[in-house]
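In the part that follows, the structures are each spelled out as structure tokens.
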Structure 1
Amino acid sequence: MKILSITAGAAGMYCGSCARDNSLARELMARGHDVTLIPVYTPTRTDEPNASRPQVLFGGISVYLQQYSSIFRKTPRFLDRLWDSPKIINAFAGRAVSNDPKLLGDLTISMLTGANGLLRKEFDKLLDWVRNEPLPDVVNIPNSLLISLAAPLRKSLNRPVCCTLQGEELFIDGLTSPYRDNALNLIRQQVRDIDRFIAVSDYCAEFMSSLLRIPSNKMSVVPLGVNMDGHTRRASDKRPEFKIGYFARIAPEKGLHVLADAYIQFRKKTAQHRGQLEVAGYTSPDHAAYMDDIRRKLEKANLLSELNYRGVVDREGKLQFLRELDVLSVPATYDEPKGMFLLEAMASGVPVVQPRRGAFLEIVNRTGGGILVEPDNPGSLSEGLYSLWNDRATLGTLSDRAFTNVREHYSVGRSTEKLLEVYEQTARHN
């Protein structure tokens with residue numbers, strides 16, 4: 001198949017959605033399919049070889065300038081190319097171009113308004129670009145916040161357009177009033193322009209169908225998949241320390257503060273033994289104070305020396321980090337629709353302790369690689385962690401199930417096969 005896949009950059013951060021899009025593109029290419037993976041806003045950053053084109057559509061700087069100054073809506077394209085350069089965008093990513101939904105209400109609405117709004121020049125540039133590319137069999141856009149691309153692409157190419165749903169509701173929820181309601185209304189009005197929606201979990205499919213009013217006959221589920229290369233089994237021998245891991249962005253919604261509270265309670269029960277709280281993930285400048293609060297909390301409990309914050313890790317650092325853990329927990333405070341961090345931990349044989357919510361339920365139930373506890377409850381999480389510390393036989397059993405069953409249900413190969421089924425069916429019915 002010839003596939004045009006659009007992916008959304010995350011301002012220089014490692015991004016789960018970018019990683020998913022990239023892994024699927026690489027696997028499709030390895031199977032002989034012709035895939036064009038093109039980023040919007042910013043270049044993508046992945047911890048695997050990057051399959052995306054070395055150019056950016058809807059460059060984040062251009063979009064920002066056009067939103068807030070009419071002059072830049074009329075500048076010639078040779079000037080646009082200066083600030084659409086991936087090098088320039090990367091230089092300003094995370095500084096000049098924010099990804100905080102509270103600050104991006106106007107831009108979000110402009111993007112969803114589409115070719116008739118302030119960003120018309122960017123839509124014209126998109127269509128000029130696709131006219132010079134091979135005609136695809138199917139087009140995929142990476143989230144519903146880019147749904148306004150669907151109608152012009154369908155009209156220009158006369159090809160079906162799919163839309164992946166992979167966690168954008170958190171951004172939509174973060175929009176301030178009235179932007180949130182306006183954004184939802186604009187997305188719902190354009191559901192008709194999508195031939196097939198692709199959700200990354202059963203939970204995501206059900207929730208987003210309700211939120212965006214998507215007919216059931218337009219929805220498919222393609223579960224996430226992990227590239228298993230390099231994921232070797234964690235050491236099974238008893239270690240001097242019991243290492244509890246957290247691997248996600250450092251942000252309140254991901255729940256590190258809940259894990260810190262649970263860890264303090266856990267260590268009260270295991271004070272005569274050695275423990276370690278291993279943390280890896282990106283901390284934005286906006287969340288530096290949040291991380292400082294967690295450090296102070298652990299310091300007050302005389303446990304700061306047991307916190308090992310590794311920051312952002314590359315692929316080799318990630319694999320090493322996961323191999324060192326006894327258990328992983330990312331106790332998100334919202335209904336997470338993805339949970340890629342769980343799959344990556346399980347790929348290294350690390351069992352998980354997760355709140356009973358969102359996609360966590362189906363991942364844990366399908367793999368048998370962890371236990372579920374009450375959401376937003378440090379005491380319940382602490383009990384779950386202690387139960388595995390206290391029962392190493394069960395810990396070993398969960399580790400075995402995680403390692404085996406994540407390969408059966410959540411490999412990138414299996415995800416690619418399901419995605420191809422959806423693409424081929426959609427293309428046939430066009």
Structure 2
Amino acid sequence: MHLNRRRFNVLVCHRRFGKTIWSLMECIDGALTCEKENPRYAYIAPQYKQAKSVAWDYLKSFTRNIIGTKFNENELRCDFPDGGRISLLGADNPDSLRGRYLDGVVLDEMAQMPNSLFGEVIRPTLSDRLGWAVFIGTPKGHNSFYELYNFARHDTSGEWFAAMFKASETKIILQAELDSALAEMGPDKYAQEWECSFSAAITGAYYGKIMSGLEEAGRFTDVLIDPMLPVHTAWDLGMSDSTVIWFFQQMPGGNIRIVDYFEGDGMGLDEYIRILKSKDYLYGTHIAPHDIRVRELGTGKSRLEIARSLGLRFKALDRLPLADGINAVRLLLPKCWFDWKNCEKGIEALRQYHRKYNEKTMIFSTNPEHDWTSHAADGFRSLAVGINHCMSDNFMTSVDARNLYNQYAQPIEG
């Protein structure tokens with residue numbers, strides 16, 4: 001980790017890995033070797049008192065034999081004779097971090113810090129000296145730490161480094177101790193704390209484990225569109241809230257390529273059709289949920305009829321029990337490959353889609369929580385059910401798709 005550090009680094013580590021010691025050693029090395037005048041480094045914990053209890057004794061122990069070093073107990077500061085300085089700080093008081101310049105900073109347990117801390121407070125302190133930053137910690141669900149890790153993994157600029165260290169791989173902790181921890185903690189908590197799973201802690205997630213398996217198998221990647229096959233769409237049509245469109249290709253081998261995702265709010269059907277045309281795909285089947293047949297009070301027409309008048313013909317699903325639709329998604333997901341750039345928000349929604357939990361009775365409801373994940377999940381349920389009920393087993397060629405496109409995709413006035 002010392003040898004591979006770049007300017008921005010996201011390190012996901014299991015418990016008792018030694019990340020605090022590593023962090024302090026990196027800061028000490030920087031403070032003693034930086035060629036800039038009066039170098040400044042900082043170790044930041046979620047709370048100031050955590051920084052003191054976790055890192056202060058370590059820092060003093062590692063530096064007390066450096067002649068001329070001074071310690072400020074009130075400010076948790078270590079000053080070296082050449083002008084270098086290391087400060088221990090807390091994210092619970094962001095204003096105390098403003099106005100500084102830093103040559104390097106470590107944000108320990110980033111998952112427990114405010115989302116805006118780095119971008120609004122820490123990042124500007126690094127700019128004039130081109131300082132480095134390390135985000136280090138153990139997963140706690142999907143938050144800014146998770147987003148940073150994914151960003152770093154896919155970065156192509158060369159400025160970012162990402163690494164994950166699982167207890168099963170590092171062998172730092174004895175296997176007998178890990179077995180004991182698993183028995184006491186249960187599989188989900190163990191997977192989060194010791195195997196660095198970002199998804200395990202999403203309580204009641206319908207597809208969390210499947211999505212984690214897809215990620216580990218490299219199924220969230222750059223997905224190429226096969227020009228010989230049409231792109232199909234599956235929708236969740238919102239009335240007063242979001243509408244979601246999944247774009248996918250059904251491959252001859254049985255795999256499904258999820259090539260694109262769109263989510264909009266407060267738009268008319270004509271605007272969504274313009275979105276489709278702007279992507280310049282050769283379209284095949286458009287799958288819609290059963291409620292597209294419902295007639296609107298204002299016009300007396302269903303959205304199915306309105307869409308047809310605008311040149312878009314849907315295949316509408318029959319009403320299906322929710323449990324059957326969820327099971328259809330579970331069966332389909334192992335066959336899917338997702339374009340991680342185009343479908344990032346949809347992927348995250350599928351990962352976090354979960355059942356309601358009653359804190360008083362401490363039991364899960366049979367119904368899902370209606371939140372920001374619902375529309376993407378409902379749209380993907382249309383996809384899973386529609387493949388089995390709306391689409392032919394025969395695969396269309398690009399010529400078939402072009403004919404279908406020319407037949408149904410009529411120009412929209414204006």
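Can you tell which of 1, 2 yields -9500 when helix-only ellipticity at 222 nm (-39500 (n - 2.57) for each DSSP H run of 4 or more, over all residues; to 500) is derived from it?
Going through each structure in turn, the value belongs to 2.
When Cα extents along the principal axes in Å is calculated, the result is 82, 51, 42; to which of the structures 1, 2 does this value belong?
2
17.2 is what came out when mean count of other Cβ atoms within 10 Å over residues 76-83 was calculated for one structure; which of 1, 2 is it?
Computed on structure 2.
Matching task: 30, 20, 14 is the computed value of semi-axes √(5λ) of the Cα gyration tensor in Å, for residues 204-355 alone. Pick the structure from 1, 2.
1
21, 16, 10 is what came out when semi-axes √(5λ) of the Cα gyration tensor in Å, for residues 148-219 alone was calculated for one structure; which of 1, 2 is it?
Considering all the candidates, the number was obtained from 1.
Can you tell which of 1, 2 yields 22.0 when mean count of other Cβ atoms within 10 Å over residues 348-355 is derived from it?
So the calculation was done on 2.
Out of 1, 2, choose the structure whose coordinates give FRET efficiency 1/(1 + (r/R0)^6) of positions 308 and 332 (r between Cβ atoms, R0 = 25 Å, to 0.05) equal to 0.35 when calculated.
Source structure: 2.
Quick note: the coordinates plus some simple rules give every number you see, no bench work behind them. Just so you know, these numbers come straight off a predicted model, no measurement behind them. Cβ atoms are built from the backbone, for glycine too; each structure is taken alone.
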